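Given below, in the form of structure tokens, are the structures.
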Structure 1
Amino acid sequence: MTELTDKVCLITGAASGIGRATARVLAEAGASVLAVDVDEVGLKSLAEETTLLSVSPLDVADPDSVRDAVSDLVARVGEIHACLTFAAVVANWGPPAEIDDALWTRVLDVNLRGTTGVCRAVLPSMSPGGSIVTCSSIAGGLKPSPLRAPYTAAKAGVVAHTRDLAVAYGPAGIRVNTIIPGFIDTPMSRKLVRGHEEQAEAERGRIPLRRLGTAHEVADVARFLVSDASSYITGATLVVDGGLSLV
């Protein structure tokens, strides 16, 4: 596949899970991919798996580092055609009032502020035809998850911000959409359910398709949103959850 040839794509959270799968899918589709993440070990293994992309360490919760990384990329390539934000952390399970301030701050900084900061840094370099793909969660408004309140609050904010950007930058020909994954088999989701396996198994049994999603299935949706095949789609929320949010 070469439908993304000549497109420069920045992908955050690319060391594992959905971000990693998306980096590979876009690179295999012909895009020039810069994969960034705070996890340098994961990035190194990604670079060893495929030579079709480049990697660089980045903490999206650090606004100065984000601006510097985007400036460096623009200086090298001239323009970023697509930006996909998959960097995320999850909070420990617990009642909202019992989660400490530091964890609330970290989860909001990465999941929400990190997403908005990357988008703000990238937008000035985009021209008509540019595409931003953010990543929310069914927990961000479709299915309450009260034991992960910082995460759900952040992911709900991602949806709202995506819609704001779609309206604000639509006249410039820039599309902004969000993917809403459900229960996807990734290292982060496996970490999340550790110690809560019984509850997780019950949740899986409620999925209409009766299985977990794969990171590659979400990555294929991201590829569609970056490609010209989605040229009239903006402000959309594409749910990739096997029907879980319906039950």
Structure 2
Amino acid sequence: MASIFPEAEITGTDLSPVQPTEVPNNVHFLVDDATEEDWLWDADHFDLIHTGHMIGSFPSFKDVLRKSFKHLKPGGYMECHEFDPKLKCDDGTMPPENPDGFCEYALLDWVDLNVRSSQVTDPPRQFRIAHRIARWMKEVGFVDVQERISKVPTNPWPEDPHMRTIGTWNETNWLEALSGWSYKPLLALGWSKPEIEVFLVDVRKSIQNRDVHSYMDFYVVTGRKPHPGEQSS
């Protein structure tokens, strides 16, 4: 974004100072908490607010959308990129659950455990948000709301070359980030670190299993803040 739009001023925020140091001159990073009621900027400040991969991050993502609406200029846009963490399979290759409620495909259990964990934190966190964002945007006042949904395969199982490439990258993302995504949620459920590591061995095997044709839906949702007096559409 910074390279494509060198005249724009881009500000990134995160709870932790983990951002890169070598960035274009028009990029700045701040440590900030989007759940706080008072943001660092005045109302009607931004032309674009973008969020990505926020599942499990907020007690109320709708509240973050409300604050974003407040801080966008009239005519400004909100854009959200989110996976819906619900594994799907269209051809019956996903193994069924065992009688004890677990599945031979451990990634399915991993998703279920993360959903459970999001409900035991204080306060509870919303884990499945992607399919609700368009409705929430409309409820807080956005207009011209558009939702695009794409299938993202877990690994390069598809025959289509383009989808296979997407699956290759997604598999890499899963394998490189899995430990970081897993420890806090599973520790919150009372698991020990050795139990987590043993479980993640099976999860990694399932991620790399080309015989199971699983995927998740990826949502891109955009909305515009209307100008004063503009009719909703």
When 1, 2 are compared on FRET efficiency 1/(1 + (r/R0)^6) of positions 52 and 68 (r between Cβ atoms, R0 = 25 Å, to 0.05), the highest value belongs to 2
Assuming -13000 is helix-only ellipticity at 222 nm (-39500 (n - 2.57) for each DSSP H run of 4 or more, over all residues; to 500) as calculated from a single structure, say which of 1, 2 it is. 1
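Identify which of structures 1, 2 gives the largest calculated value of relative contact order in percent (Cα under 8 Å, 6 or more apart).
Working: 1: 20; 2: 25.
Going through 1, 2 one by one, relative contact order in percent (Cα under 8 Å, 6 or more apart) peaks for structure 2.
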Hey, semi-axes √(5λ) of the Cα gyration tensor in Å, for residues 116-155 alone derived from one of 1, 2 reads 29, 11, 4; which structure? 1
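For distance in nm of label points 7 Å out along Cα→Cβ at positions 76 and 164, find whichever of 1, 2 sits highest and give me its label. Before the final figure, lay out the partial values.
On the way: 1: 3.1; 2: 4.4.
Top value of distance in nm of label points 7 Å out along Cα→Cβ at positions 76 and 164, among 1, 2, belongs to structure 2.
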Determine which structure produced the value 17.1, 50 for Rg and Dmax of the Cα atoms in Å, calculated from the coordinates; the candidates are 1, 2. 1
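Out of 1, 2, which structure matches 1.10 when Rg/Rh (Cα atoms, Kirkwood Rh), for residues 36-139 alone is calculated?
Working: 1: 1.01; 2: 1.10.
So the calculation was done on 2.
Work out which structure the value 0.60 belongs to, where FRET efficiency 1/(1 + (r/R0)^6) of positions 60 and 172 (r between Cβ atoms, R0 = 25 Å, to 0.05) was derived from one of 1, 2. Walk me through the numbers before you get to the answer.
On the way: 1: 0.60; 2: 0.20.
Considering all the candidates, the number was obtained from 1.
Every number in this text was worked out from the coordinates using simple rules, so none of it is lab data. Treat the numbers as computed from the prediction; the structure is a model and nothing was measured. Cβ atoms are built from the backbone, for glycine too; each structure is taken alone.
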